[in-house]
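Given below, in the form of structure tokens, are the structures.
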Structure 1
Amino acid sequence: MKKSSYLAFICLFFTFYIIKAQETDYSYQSIPVNLLENANAVVRDNSIEITIEDFDRMTVHIREVVTVLNKLGNVDARLVEGYDEDTKITDLSVKVFDANGTEIKKYKKRDFTDVSAVDGGTLYSDSRVKYIDYTPISYPYTIVFESEYKTSTTGFIPWWQPINGYYVSVEKSSYKINNPKKIPWRTKKTNFKDFAVKELENDSEILFTLENQPGYKQENSAVHYREILPKALIALNNFYLKGVPGSYKNWQEFGLWMHSKLLNGRDALDQSTVTIIKNLVKDIEDPIEKAKLVYQYMQNKTRYISVQVGIGGWEPIAAKEVDRVGYGDCKGLTNYTKALLNVAGVTSYYTVVYADEKRDIDKDFTSIQGNHVILNIPTKNKDVWLECTSQDMPFGFLGDFTHDRNVLVVTPEGGVIKRTASYKDEKNLQVTSADIQLNKDGSLKATLNIVSKGLQYDDKQNFDSYTNEELIKIYKSNIWSYNNNTDIESVKLKNDKKEIIFEEDIILNVKNYASTSQSEYLFRVNVFNRNNYVPKRYRKRKLPLKIYRGYKDEDTYKITLPENYVLSVLPSEKIINSKFGTYKVSFTKINEKSFIYNKTLIIKEGTYSKEDYKSYRTFRRSIAKYENLRIAINKN
């Protein structure tokens, strides 16, 4: 070998060696300093490579290297892979490195524990997971996770979310899709412009990368991270889901596919049940009144149990089977209720929704979305929505589990995006009336009536399922925790499901409520609905402000003074107005021995700029200060 060639070889060898060493340096010290700030974990390298071999064949390779900095970062270390009857894991491994980058553990595929993917609340499911139960002995440590799986289901193409939440920084994240057959697809990129995402996209390949991205610190009353962080959605126009082919380019076509492939023919009922339902509604003309009776019949007959089988967990159990066994999941119970309403002559539609976290079905990007199913009854005036998994929910009421969000309504003519009923601001009303007798020893006795509507009803509708001891504990420890020495004599509850109103009648005593001396008696006037919330202060706010729920509280207290005390001057009216809501307190003198305290607080739901946060904090701080207003009275 010539000397020049030999030197070239040596240089090439050492270049490869250096690159290889850099690739495998998992020490904590090698992490860029800027990525350690506001981070519980650092994604060192997260690469997803997907190869779409055909509309019914896909291979997914994942390599994720995460350095966990503290206990809170454990959730960001991937140690699990899922599979089912249509998905085969072909490669799976985990390596663990200590802070110095020294390998301390190694797991192969055979070392993973294999269990059902669902908890005990699920009756049966064909989804399973393989996982490693690793307990760290010190921090920081690094997990290197690698997996590859092959699947015939192409309806769910993994999305790219390079920053998976707050307090996670990213050294490098890449997402690649190979589409050699150029099967038509659709993509949607969100929040890319605010990040240094590199893009390459054509009809056979997609490549996105993000590098050197510091973590985001979660802030009080902030938007969900999903609203501000980058995300890419991918969907094939022609796909395969659990043995069922599909094709769609918009929500109307997707709804047609769902109706024909997942729902059609699954609404048949035994003749005995048909007869029961027809007799139940035989003398009723109004379709909504029919629906109320059918809904009550369903609630009394069934209970919720999760079932994750069928076409990718999307196909409901047949209505006849739910009718026979008396249970089902959200899909089965909704489909069953729909079948019962069909018999009653009431039109209703199966509806897909994101439940719990307030999140919309993306109306601008058609794909398999959602995690829950409810029922839609269209009427001339408005849509009626039914939650079919609850045995207690009032007819036509959703609560904050599914209210005010875009949903997919599946009709025989196709899919339609609608928005569920909204409970905003003053619709979420709580009215408190109280008759309060102040006593000479500083104690008080009060009779209260509290009426709650909207989402404030939703907060309390399960109170009537508690024992008296449980209720008293809630009132004393949670609702009125600021009133020490509270003794509750009686509680009477009324849950009016027809009007969707929850009413509480309470008699109670509070010892040592007022501060007393020989000449003065000092007490807080706001006894039962004190709102002392003040948002955290930030010197440099980075995230938009979001008020997730608006509401209105109206409080009226008649306060009677102790014997031998007289009322002199009452405080003047207090009004605080802002874009975030209104606070108003007024006092009305009845006579020398009693007066009326009125308070109205309105908070408005909405998303505001980060610059508005300071004003919002000032607004809430002013309210909190006045909520502790004290009045001093003197003896005759």
Structure 2
Amino acid sequence: METGLALTRDMVIVLGLVGFTIGMFMFERIRADATALVVLVVLGLTGLVPAGQIFDGFSGNAVISVMATMILGAGLDRTGALHRVATWLLRVSKGMEERLILLASALAGFSSGFMQNPSVMALFLPVASRLSGRTGIGLGRLLMPVAAAIVLGGSLTMIGSSPLILLNDLLVAANRNLPSGAATLEPLEMFSPLPVGAALLLAGLAYFRWFGRRLLGREVGEEKGVAPGRTQSYFARAYGIEGEVFELTVTSESPLVGMSVGEAEAQKDAPLLLALLSGNEARLAPPADQMIWVGSVLGVMGKREEVQDYAQKNLLRMSARLRNFADLFNPSRSGISEAVIPPTSSFIGKTQAQLQLRKRFGISLLAINREGQVWREDIRRMPLKAGDMLVFHSIWTDLAQASGGRDFVVVTDYPKGEQRPHKLWWALGVFVGAMVLALTTLVPVPIALMTGAAAMMLTGVLNMDEAYAAVSWKTVFLMACLIPLGWAMDSTGAAAWVAQQLLERIGPDVPQWVLQAAIGLLATGFALVIGNVGATVVMVPMAINVALVSDGSPLAFAVLVALSASNNFLSVSNPVLAMVTGPAGYGPRDFWRVGAPLTAIYLVIVLLMVNLLF
């Protein structure tokens, strides 16, 4: 391989794009997917990636595999498979905390080997909430081990995590730029990383069984379990949302006449306005622009004394008996719930006023819990962030329909509509069939997975609209736009130049394991800043070039990067950790206290297993 590479214009542009990506991901001046699109466009305009290939990432095997695994996971969710799992876990564990956490974590970790990690976490959040509510185990003590197991279990197969899904495409692309005489890099089979993933998952389970849970402490998340049996007391403690539901009839003298719902809510000391009867139409979560007239009936929630004072001040007739809203406020039909905003949500950066949750979904936003601070005043104009915990009041079927868009994940265990439990065995059969087909290597893995996705619709487990809603298009777009950056790193020689600089500074005679440890740490650090997809795209070409220069195994170095890119137990840049931060009440200290030792254990195991297997 040529040595003494000179830095060219093309290399400078590519490295500049890498720096731009890191900066935008760190400071969030623009959204991650918008950043990726800018990078893609610049690569096309500068000709660093040929025009005929610039959009190939959208049809790549990695993107197709991600979409298919999301649809397969949605099929299992729609049939209530994991709610049966919760019942089974309670029965087998007999309510014992250590056994319950171990079994729930093991099952979540195994599941993540066959579905995208955020999808598994979304499925297990309500399961964990149900387990917490029925056993009294704090949700904070349950979610950290489950989340860690999901991250660790993603290494069981080549479809369990985005870095491993990307790896084969990057290996194929690297073959185009290998020096003469170098061995071709063959794509890995579906279960190639199984020994590594098994070792990681077992180590993680052992860590939380004997060590990790002690670091969390008893106080973490003790009040976070939410289940129907204790919802009312929970929301009173956590958010100050308490009291009873009353009906207030608007008289002709009331100053509310002619006001909109939004204006009435903005009044000082106004109770929570949850329903409105106007004419013969009664509805929950009335939109902010709906008008209040003489004879309208408001369904409000608050303490009796406060509601009485509000009624007197605004000349409203108060009734504690629900004559108009008894059906709407039936707990089996509606109630209060919590939902967390995942990093892939389209709600991020938007306010309640912009989202129009009431008008579009029939959902009232009552409070926002952000990093342990509860906001109830003027929340209509607060831009939402990833990890925010939202408190809703809604009809359960409306909530279930709105949550199908994957813009928020409902944590509260609630009666869901549109479930298809009679299709459970069809869903399980299709899922297992798709995995077996992928294992046989009769067809490529993406075709096997998409066959399963198509079968989910043919068997009636999902309809086409539900399949579209199951796909996180932000994740797909981010991955498809960043893949060409990895190609450009390789084809322009930027990866080789960085590898050369790295070796010059470390020294030519260092052992291979030192180089591998440095690459693993670098990939882990990149993942903390730009996420696992970005770290994989940037680091795999670089690692392959380091291996070529140092006479190491390019495949081993590439696999090391893909595995290390998932080694993130410290930051909410990991989507799985972002999803549990709000529900469990974790802070940065909790992640560092528990995650730092696990990060070191992960890296050591990966170094050992990669050298043994690859």
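Throughout, read-outs are computed from the coordinates displayed, never taken from laboratory work. Keep in mind that this is a model prediction, so the values were computed, not measured. Cβ atoms are built from the backbone, for glycine too; each structure is taken alone.
Which of the displayed structures (1, 2) returns the greatest value of distance in nm of label points 7 Å out along Cα→Cβ at positions 68 and 532 on calculation?
When distance in nm of label points 7 Å out along Cα→Cβ at positions 68 and 532 is calculated for 1, 2, structure 1 comes out on top.
Assign the value 10, calculated as relative contact order in percent (Cα under 8 Å, 6 or more apart), to the correct structure from 1, 2.
This figure was derived from 1.
For Kirkwood radius over Cα pairs in Å, find whichever of 1, 2 sits highest and give me its label.
Comparing 1, 2 by Kirkwood radius over Cα pairs in Å, the maximum is at 1.
The value 4.1 for distance in nm of label points 7 Å out along Cα→Cβ at positions 44 and 556 was derived from one model only; which of 1, 2 is it?
2
Can you spot which of 1, 2 the value -18000 was calculated from, given it is helix-only ellipticity at 222 nm (-39500 (n - 2.57) for each DSSP H run of 4 or more, over all residues; to 500)?
Computing helix-only ellipticity at 222 nm (-39500 (n - 2.57) for each DSSP H run of 4 or more, over all residues; to 500) on every structure in 1, 2 gives -18000 only for 2.
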